[in-house]
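Structures for review follow.
Rule-based calculations on the coordinates, nothing more; no lab input. Note that the structure is a prediction, hence the values are computed from the model and not measured. Cβ atoms are built from the backbone, for glycine too; each structure is taken alone.
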Structure P
Amino acid sequence: MRQLSFEEITIVAGGEGDGFFDFLADRLHTAALGGFAAAVTGAAIGWVHGGKNTGYLGLSLIGHPVGAITGAIIGAIGGVIGGLLVSYEFCYNMAMKAFESIRNGQIE
C-alpha cells in the first residue's frame, strides 16, 4: 500500500481541486514556510553581523543575540509577506537554497 498524493486524496474525498480554498491553503502553507526559512536565515545573518563592531569590552556577547533576534523578527515578517505572494514550488526552492547556504557556512 502506498501513500496517496494530495490530488489523489482530493479526488477520493469528492473534492473538485484547484479551487479557491486550495489556492488559499497553498498561500498559507507557503507563508508559513517562507516565514520560518526567512527567520532562520535572518537569525543566522544577524548572529554573524550583530557582534562585528561591538568586540571591545565583551559587548559582542550582547551584539550577537540582539542581531540574531532582530534578524529573525525582520526575516519572519518579510518571509510571511513574500510567501503570500509566490507559489509553494518557488518558495520551497528558495528555502532549501537558504538552508543549504547556512549549513555550508556561506553567510557573509
Structure Q
Amino acid sequence: MSEYADLKRENAKILRKLAKELDLDQPREVEFAAAFPTRDQAQKAADYLNRRAHSRAIRAKVIGAGDDFDCVLTVRMVPTVHDITDIESVLAEATDRFDGYETAWDFPG
C-alpha cells in the first residue's frame, strides 16, 4: 500500500474518533506543524507553503519550539480525510525540500 493510502487511512481513523466529540461538518481552523532545525529553513518552508496557497484560506508562520523551529500551517476548512491528507502531502513536500519533518495536525484551542 502507498504512503498516501496509509496516511489517508490513519487520518480517517483520527477523524472518526474526533467526530464522536466534535461537529466536523462545520468549517474550522486546522493547524499542521512541521519542525525544522533552523529558523531560516522554517521560514523558507513557510514562504513555499504560502506561495502554494492560491486556492485556500491558508497561512503559514514560523514559531520557535525548543531547539527547533516550527512552520505552522493554518487552514480554515471542513476537515475531510481527503483534504487533510492532501494538505499533509503538500507539507511533506516542504519538509523534504527544506530538511524538516512533519509533527502533527490538530484543531487549535
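Observations on the model:
- When Kirkwood radius over Cα pairs in Å is computed for each of P, Q, the one that comes out at 14.2 is Q.
- Comparison of P, Q by distance in nm of label points 7 Å out along Cα→Cβ at positions 9 and 33 - largest value held by: Q
- Highest-scoring entry among P, Q, by relative contact order in percent (Cα under 8 Å, 6 or more apart), is Q.
- When distance in nm of label points 7 Å out along Cα→Cβ at positions 25 and 73 is calculated for each of P, Q, the greatest value falls to P.
- Label whose coordinates, when helix-only ellipticity at 222 nm (-39500 (n - 2.57) for each DSSP H run of 4 or more, over all residues; to 500) is calculated, return -14000 (choices P, Q): Q
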